[in-house]
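J.: Quick heads-up: structures coming right below.
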Structure I
Amino acid sequence: MKKAPIGVSLLALAVTLSLAPQASAANAVTTISVSTWGSSPSETSALKDAVATFESRNPTIKVDLIVDNDHGAQMAARFASKTPNDVFYLDAGVAQDWAAQGVLLDLMPSITTAKFNLTKFNASYLKPFQSGEKLFGLPKDANPLVLEGNRNLMAAAGITALPKTTGQFATHAKALLKQGITPMCVDADINRLGAYFVAFGGGLASATNKSLLSSATSKAGLEWAMANYKSGAFKTPAQLSAGWAGEAFGKAKCAYTMEGAWLDPYLKDSFPDVYDSMIKGPLPTAKQAGSLAFTAAYAIGKDSPNPKEAWTFIEYMTGARGMTVWTSFGVAIPSRSDVATPLGYEVNGSVAKLATTVTTPAFKGWGDVVGAFNNEAKKQIQDKNFNAKKAAAAIIAAAEAAWPKG
């Protein structure tokens, strides 16, 4: 083989070496970590597929997806050590607390620079993440509570349709109990029972974050719920030896439950027979229709190592294209008005649009209110001789004692 002169070889090597760093820089890949929670294998799988579409469109950014077992506690530890993930799920209920701690990055400068349009988002889904002129998260989706029924168990009691009113629910409950079937599994949690505060004409918090729990209508809603626990028409997951209401429903331990779109993929994965027999509708009305809606956002930490790439990820995932991909897997409802509700989730989508579907409160200290309410509710239910009205009064008193003053 003919060899090139040494001078030519050295020159070629020098040219190659001089070009190598430039080529490497042009194609450098940045890996960002994204911390989430997952309610089911289907949800995690859907998120991985959505992330894959992002990576295909952004080849210089690779995503390391982390599914936390205890997202809130694990993020708190990362904030304390100044090692937060580049991007992470931000629950509406803790957003204001974390913002007050100064651990979140304001997204408005990036939003302004990118000319990212916020008007397509439901304003009530943006509110939990706003503080003055700052915005600390973009809502990735939304989820209202709906009523889910097991048609097989309903049929065993001669029931052919979901109850539309609280009166019809009472009739159904009697028929189901006569057959030895628990009518409803619902946790004694303000983020579930609060839907009936709204249905009875009350609510959780005013526009200025003042408590509505002591209003006569909110009390009526809670008294109705506690009376159902008393009669056995409602049972908590613990009372049915289940980890959560979806599990109890999946194991056919109750005819009804009230959850969001996250229930569908969970049942499809774990209890396909019950999934096939499931029917969905709005929660029973009292004075009016009533439901609670939940949202969560993508956020960036003040100490996140790759804020530029993190914003690129958020911009795609909360944009119309990315949200269409994510919600198409049926784990949540779009938080944008320009993204269609996926097939099979028409009930969830219609409930989300009701004027009386209320987004859960999000103010500094709301988490303390939730904890106080839930602890007292569970305590009251454990007493087999509890009085529904007295129990409701004790629960409201505990929650209001924890309500932020001022």
Structure II
Amino acid sequence: MRLLRTAPGFRLLFLATLGSSLGTLLATVALVIDVKDRTNSGSWVAALMFVEFLPAVAVGLFFGPLLDRLPRRGVMIVSDLIRCGVFCVLPFADSAAQIVVLAAIAGFTTGFFRPAVYAGLPNLVAENELARANSLIQTGENVSWTLAPILGGALVAATSPDTAYWVNAASFFVSAALVARIAPGKLQGALAVSRGFARDLAEGFGRVVRTPALRTVLVVWTIALAGVAASNTAQVFLAKDSFSAGDFGYGLVFGCIGLGLAIGSFAAGTWVERRSVGSIYAASILLEAVGIGAAGAMPNVWAALPCFVLSGIGNGVAVVCNSLLVQRGASDDVRGRVFTVIMSVNYAAYGIAVLVAGPLTDSYGPRWVYGVVGLVLLFASLVAYVLGREEVPESSAEVEAA
């Protein structure tokens, strides 16, 4: 927490991301309830969830160079203001189609905002504080992930989805105001000089493939995130059908994963300072594999809850390692492109896994899916261990000097 007192630029970024993530996750519950109540259609709900991550794939594939050629501070402010506008319009939407289109616009701008945050973060703190800074940002998001769905459900139940939309619009406005207070140029060194859009895009992909740290995240987290997507799809069926735990049991599972994420992301800052990031990365995914595999084998929800906490801890640590490996593996002039490339491939794998996991859950049951996911994550951990043995920078300075 000392970092929040000593680094004013980071403090503003932390508060901005915390507020916007809390509002976003609160509104996500409202969006799902709104679409479900309007249509009572699983297809419409699936369409809503699909547009939440699909735009991030498009940003990485087609617009990544803009994050290095445009001021990151400006990109973040514009993204926040567009999302604020979207959620100001949502209370007046009168069909599910309009809601999905507006959610897609918000998702598209989020595809710019998140990479800009993590690409700019190393410029706000000293190198020896970077691990702790990533840990705090992720902890804030994970605490939001734990609390916001509960608050969102209660808010919608007491009022309507429109109230949650207005709250989220306000959170984006506040986030934009906080980012605007960060000194110009603090989030970025010199703007990258364009050599043509196609060459800029190719340079981002090429840097990811050629650099060991970046290649590790690309390969490992693509495999792992596909497994996580499958377990998320089967999660409600495991809780309600296999465990017969009902809606309350499903909420407990959700909350325990969130608790584990918060613990893991907070502890990761200390752990990666004591050991190499590569070894912690492999161990964290192994921990997640054990948690997921064990949860699927438990006889009831009470026995499974510690397993979900364990898997959340592993996931929380791994996400911090992802950010740190990319920040230290890419120089500032290409960091925005690198983040969007990796995120786009990760989200593409996530989307495919969601589509595949649904029918598999129907055909074979959630326990079978969880068992397979455990094996997939075990494989991802082994790949992380092997790739992590390659030369991975332990500081950004090594990259900048290269």
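Only the coordinates and a few stated rules stand behind these numbers; no lab work does. Worth saying up front: this structure is predicted, and the values here are computed from it rather than measured. Cβ atoms are built from the backbone, for glycine too; each structure is taken alone.
J.: Using FRET efficiency 1/(1 + (r/R0)^6) of positions 120 and 352 (r between Cβ atoms, R0 = 25 Å, to 0.05) as the calculated read-out, with 0.25 as its value, let me know the right label among I, II.
T.: Comparing all candidates, it corresponds to II.
J.: Thinking of I, II, which structure, once log10 I(q)/I(0) by the Debye sum over Cα atoms at q = 0.08, 0.11, 0.12 Å⁻¹ is computed, gives back -0.47, -0.83, -0.97?
T.: Working: I: -0.47, -0.83, -0.97; II: -0.39, -0.78, -0.94.
Structure of origin is I.
J.: Starting from the value -14000: which structure in I, II was helix-only ellipticity at 222 nm (-39500 (n - 2.57) for each DSSP H run of 4 or more, over all residues; to 500) calculated from? Write out the running numbers ahead of the final one.
T.: Working: I: -14000; II: -28000.
Derived from I, not from the others.
J.: Let me ask something else. Out of I, II, choose the structure whose coordinates give mean count of other Cβ atoms within 10 Å over residues 224-231 equal to 21.0 when calculated.
T.: Checking each candidate, the match is I.
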